[in-house]
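Participant: Next up: some structures, all given as structure tokens.
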Structure 1
Amino acid sequence: MPGSVEIPTLNELNVEEVSVSSAVLKAAAHHYGSQCDRANKEFMLCRWEEKDPRKCLNEGKKINECALNFFRQIKGSCAESFTEYWTCLDYSNLAELRQCRKQQHAFDSCVLDKLGWERPGLGDLSKVTKVDTDRPIPENPYHSRPRPEPNPVIESKLQPAKHGSRLFFWSW
């Protein structure tokens, strides 16, 4: 039937959620960004190229899986220092990061010592990168339409409007 839309089943959409607060996300943001960078960029590339979120469900599941594994590793290795850090951020209403630099340093040191993850430098995660993917290139990656036909040539001479312009304030 033309015009029908394929909707994913509930089994395809059902994944374990990352149920953490905004303070936890903000505290882990730099390390999460560096650890799950490839999965995030794969998903964003898929969304941009396909223009259809249904085609990017697998990439979204990979992001979710990466986030869950990331938080499990943090919980297993540096739970105490991480809890102190995000609690400090939570009590400062996520606005005063400078009040939590001591806890941030303790968390970054723990992550470096136990997991070997170095905190990325300022601006490292926002640099433009080329994503190397295994996904095939879409047939029309820019979703471009054919160029419109030019206006036809008017054969007769155009006469001015009989009663002048309808936009009276532009008619002087």
Structure 2
Amino acid sequence: MPLIQSQVVETHGWLSMNEFINLITIAEMTPGPIGVNAASFVGTRIAGMGGAIIATFACILPSCFIVSLLAYIYGRYKQVSALQNILACLRPAIVALIASAGFSILGTVVFNGNHIQLSSVDWIGIGTFIVAFIVLRKWKWNPILVMSLCGVVGLGLNLLMGGIPK
């Protein structure tokens, strides 16, 4: 996620941060890996259907090659303690990458894309996040159901409070 954000938003400027968050939202709700969905979306946005096809293949092919190579190496050397130590060291870095992307998106959602100020806090978004988190963790509801309900509740609350934020 942070790599996609870095390339799409910061390096190339193909999408704004708000558009990127919308992309992630849509990509999470559609079947398939988020990277492939994101590549298809950005490819379509930049160059239409041809761009979507090229971006999707460009996203898939290197991964297929690398995963096949790594699977072969792991299958052959999985008993080697040095490999297990390397994998153990990589786990925290991967968690940090995912957390970094999550905090970046959370900051944009909570503060409506503005600078961090108490007056720009989206209290509906925070409330929705807390309720969804509790429902998912404590009662183990279906994530698709929770996302759908959050969307309906968020839309309803925003309409009641004066419109949909832009």
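Only the coordinates and a few stated rules stand behind these numbers; no lab work does. These figures come from a predicted structure and were not determined experimentally. Cβ atoms are built from the backbone, for glycine too; each structure is taken alone.
Participant: As an exercise: FRET efficiency 1/(1 + (r/R0)^6) of positions 74 and 106 (r between Cβ atoms, R0 = 35 Å, to 0.05), calculated from one structure in 1, 2, equals 1.00. Which structure is it?
Facilitator: 1
Participant: If percent of Cα pairs over 15 Å apart, for residues 18-89 alone comes out at 58 when worked out from the coordinates, which of 1, 2 was used?
Facilitator: Working through the options, I get structure 1.
Participant: A value of 34, 17, 14 was derived for semi-axes √(5λ) of the Cα gyration tensor in Å, for residues 58-145 alone; which structure in 1, 2 was it taken from?
Facilitator: This figure was derived from 1.
Participant: Using the calculated result 3.0 for distance in nm of label points 7 Å out along Cα→Cβ at positions 66 and 154, pick out the matching structure from 1, 2.
Facilitator: Label of the originating structure: 2.
Participant: Still on this model: Comparing 1, 2, where is relative contact order in percent (Cα under 8 Å, 6 or more apart) highest?
Facilitator: Comparing 1, 2 by relative contact order in percent (Cα under 8 Å, 6 or more apart), the maximum is at 1.
Participant: While we're here: Compute percent of Cα pairs over 26 Å apart for each of 1, 2 and report the one that scores greatest.
Facilitator: 1
Participant: Also, quick follow-up: Taking distance in nm of label points 7 Å out along Cα→Cβ at positions 10 and 34 as the criterion, which structure among 1, 2 has the greatest value?
Facilitator: When distance in nm of label points 7 Å out along Cα→Cβ at positions 10 and 34 is calculated for 1, 2, structure 1 comes out on top.
Participant: Additional query: Kirkwood radius over Cα pairs in Å, for residues 42-81 alone computed as 11.8: which structure among 1, 2?
Facilitator: 2
Participant: Kindly point out which one of 1, 2 the value -26000 was derived from, the read-out being helix-only ellipticity at 222 nm (-39500 (n - 2.57) for each DSSP H run of 4 or more, over all residues; to 500).
Facilitator: The read-out comes from structure 2.
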